[in-house]
Structure P
């Protein structure tokens, strides 16, 4: 039966249709027509039911510049410490990674335990980027010889902290700074002339010395990914996007361009001031050495408890944290203010999930273990007044056996030489031959050794993040890669520290690069491969790098004094690999690979000395015979920090 409409209902509907103002009285509705514009000025995503409070502040600096700052805290927070990150990577986005009404979902995973425990999370755009006023200068030098202004990242941190403790009523007035990569740099900057409220600092993989071993160069060899980074950060306050290369193979793209300088000029990137700074200053002159943060820290009194953190396979900033630790440790007379951590992570992996890396898997989420068991108790003690957790002076994760280890100092191993020998052997026994035995290979700049299998896309995170643990069998049979290895180990070899390269070598050219890889060779045992590899992955026979590093030959007599090499002259090259805690298990082999290119990660050395490699011409790129010596007169070796 069809229902009948009541007269009252019909009258009401008629009144509503004929009188649009009725909708206007309803806070949920407005008067609309088919041509009503269907956009609104804004929408507040944070709803009344949200479990957090979010505020945005424009904090004034001493020179009048205002810095965009986001403050996030859980509802009900009171007497909470402030945990500050000063970043070039968009504070607004960092505090809104997911559209949600739950604080643990909008913030990065590493923040969850903190905000649930009354911490007030603060993110700030550094000056000149994203929503902050002012001018951006990459790794802005401190006030002094390179900076004649009255502001730097240290003063900006001071002014920010001063404002926060006075204007965030829910705080207890105690502040910690934390951040990885560039925010690791700003965390260190906050410690220079620190604000009295700054009670702890956690610089993670900090950018410390961009020439010696962090982002821009490694021992004089230029890192091509710098170009993408500069374009991203240097365009429209870091809001302009990166290079528009399109699809293709970076290996071919860089090779066909010629020199890296030609590549930069071809794409119009030479208009970026920082790339001009790089190209005009290829050597380690005062332009770079006076910007080295470890030198700044060494020259000052240390008053802020500092936990330095780095990933063992950090593909961007492996140099900085150990360098600062070495600079600060002499100031730590009671072994209670400087702490050093190495985890089994890639760059910034400490702030993500730490179950695995590339082919390797670990016991549980190592990143969460560290944050819960060590990082948070450290900050709780200094920012909330909780009991001293007895933070280890040195905490490292022993890969190979997958366990955390505590040490009182670093390095924890003693130097033991692992020598190169005839027939591409490696041995802890010194070579007996007095002859100048050597192995040769031809290095051809037209056919450089790739750093990962082609096709290469350095902006692909899945390829970039784990490249330092990539199985090296893809190059070990190349004729321009020398491969030395031990016999299967009869007992484990545990290294804790920085392996050092001591290489005696000569070239037929007048310049050249040397790349050395320290590798753990897994046995041809399927069961072990399955047990140690990531789920579904076998490590049978895998050649897993423990450390890879490059040295540009022209700097053998001083990083500030590039000079041509004498063809055929044996030179002694010394440099360090990344710091590690690793166990080569019994039955494994230790391998060392030597080559002269690692492309396109590093620019090609023309192997003919030119004043500035960025300006090398096509004719400068020449093949060269590279000779690696291993007789008793010139005993090339890797110095391993072997733990007892």
Structure Q
């Protein structure tokens, strides 16, 4: 008999080989009805999994965060089965993962289809999926030797699956691979899945797109079908409502409407062109960023956009990050690369002379543009690009200074994010499998990060294995107005690059001996492209006054008031407010409508009454008519609102 420990610390005895489904039935009928999957000693498994040793077991129901991922993974398989039913045995199905971090979609599946499909075909596919759900087909896991699994998929004509099995054997040398069956459909999958198709709640197919096999433009273009799924219709309805709002606030749509940015195929995908309005927004953000950094003892530096292969060999990027770097350029017989990171340049500035412990910490910051290869299918407006400017900084300090420096970064990041009206969640990302350095170094760095968080009483979650290859990190993920999370500031404690095996970065200690420096990598906004793209959606294009490219527009009721309108405009400019005059022959209602479409914060309407009283009739973007007031009063109102930043409308 085996001893099974449940989350409430109670212990049950079961025979060896008892499945989790049998265990759940033994606990009680209500839990048996609600159970979807389980964890055995922390590992997520199907309910059909047998228990072979004493273990801690946790039963997963719909209320658990993991449940949604399991549901969506199962619905992705149902989608593939339905597509096969409709379009025949010529359908090749490739991969269909759940998308737990995606703002819009819950899952997708990529197909090599014998014909083209569009969004108009999605209702037909949904109907076939509903039939499969209604049949309540048992979902069965099979463990086969790789050769047998390849033979199974070869008989089904699924060449992509046989290729994937070859990849698994090359990467992991697995003795068996897992397959899942439901009715007449078989797929290669790690799982877990729901016990049967009938356990699916509700789902919706959302979009059709193209995607290259393996994300490589040299491979065949596949058809990707996106969808989402929830356990009840109310959750789905709320999600679809959010999607509609997000569609209206899509930064790509607003970018065109408000003339903010563009991307040009003949220059290259993933390369952003900042138009004058967005260029001004970026300038305002960067100026604010520079001012706050100078206040906190940072030094602004600039480093080259390319570097020789030697620097990236030392840094480890060519060893661990080469797939994200662009092909080298031969310059005088030496390979040069576009930089994917700014850190090597900052390190070399530090190393131009010896440093004493009395000089530390040194804080270098740079709005540095970097270049990383992102597959074409993953590019997304300003949010996923190939060339972007990081608000980067590297802090060189002693071990004794480390916790205080991390606290300082947390305080700066908090101030910056709140200035843009953001709240955020905090995650501590720990050592990944492909790490550089020693476990002792990683333990030291991770402990320092946790101490800094705890010293400020910041609640955080652990992101196991989420660190970068050279460092553990703190991630601040911002919450926008649509309830979505974006990757924001990050703080990384690096004991790898300073080591003797890499850059050998040191300082002279009080004992007159050389000691290895501690290096902190950090951003407090992220990339300018992603940050501004996120702001466009967060604000729906209606930027707060301090960031609005045009803060006020003066609207004369007719041409005879143009001279006074120009006088008001000039006074606003002298008060450092961004203003213009609409001198068109349009009616005043048309001028108001145009200013509203352009999302200008304030409209100053002038006519006979305003000229006589030397005032303006004020209209707010969100408040509507605000009455008449003296121009000096309006200027004070604007300056106060600008001063408030994130707390202002």
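Readers should treat all values here as calculations from the given coordinates under stated rules, not as data from a laboratory. From a predicted model like this one, the values you see are computed outputs, not experimental measurements. Cβ atoms are built from the backbone, for glycine too; each structure is taken alone.
Match the computed value -5000 of helix-only ellipticity at 222 nm (-39500 (n - 2.57) for each DSSP H run of 4 or more, over all residues; to 500) to one of the structures P, Q, and report its label. Intermediate values should be presented prior to the final figure.
Working: P: -5000; Q: -11000.
It was calculated from structure P.
Can you tell which of P, Q yields 15.7, 55 when Rg and Dmax of the Cα atoms in Å, for residues 445-524 alone is derived from it?
On the way: P: 15.5, 43; Q: 15.7, 55.
Checking each candidate, the match is Q.
When mean projected area of the Cα convex hull in nm², for residues 165-236 alone is calculated, the result is 7.1; to which of the structures P, Q does this value belong?
Details: P: 6.7; Q: 7.1.
Comparing all candidates, it corresponds to Q.
Which structure, out of P, Q, was P(r) over Cα pairs in 5 Å bins from 0, in percent, for residues 293-484 alone calculated from, if the result is 1, 6, 12, 15, 20, 20, 14, 7, 3, 1, 0?
Working: P: 1, 6, 12, 13, 15, 14, 12, 11, 8, 5, 2, 1, 0, 0; Q: 1, 6, 12, 15, 20, 20, 14, 7, 3, 1, 0.
Here the read-out was taken from Q.
I have 9 for relative contact order in percent (Cα under 8 Å, 6 or more apart), calculated from one of the structures P, Q. Which structure is it?
Values: P: 13; Q: 9.
Structure of origin is Q.
Distance in nm of label points 7 Å out along Cα→Cβ at positions 37 and 117 was computed and gave 5.0; which structure, P, Q, did it come from?
On the way: P: 5.0; Q: 2.4.
The correct label is P.
Which of P, Q yields 50, 29, 27 for semi-axes √(5λ) of the Cα gyration tensor in Å, as computed? It would help to have the intermediate numbers written out before the result.
On the way: P: 50, 29, 27; Q: 48, 36, 25.
Among P, Q, the structure yielding 50, 29, 27 for semi-axes √(5λ) of the Cα gyration tensor in Å is P.
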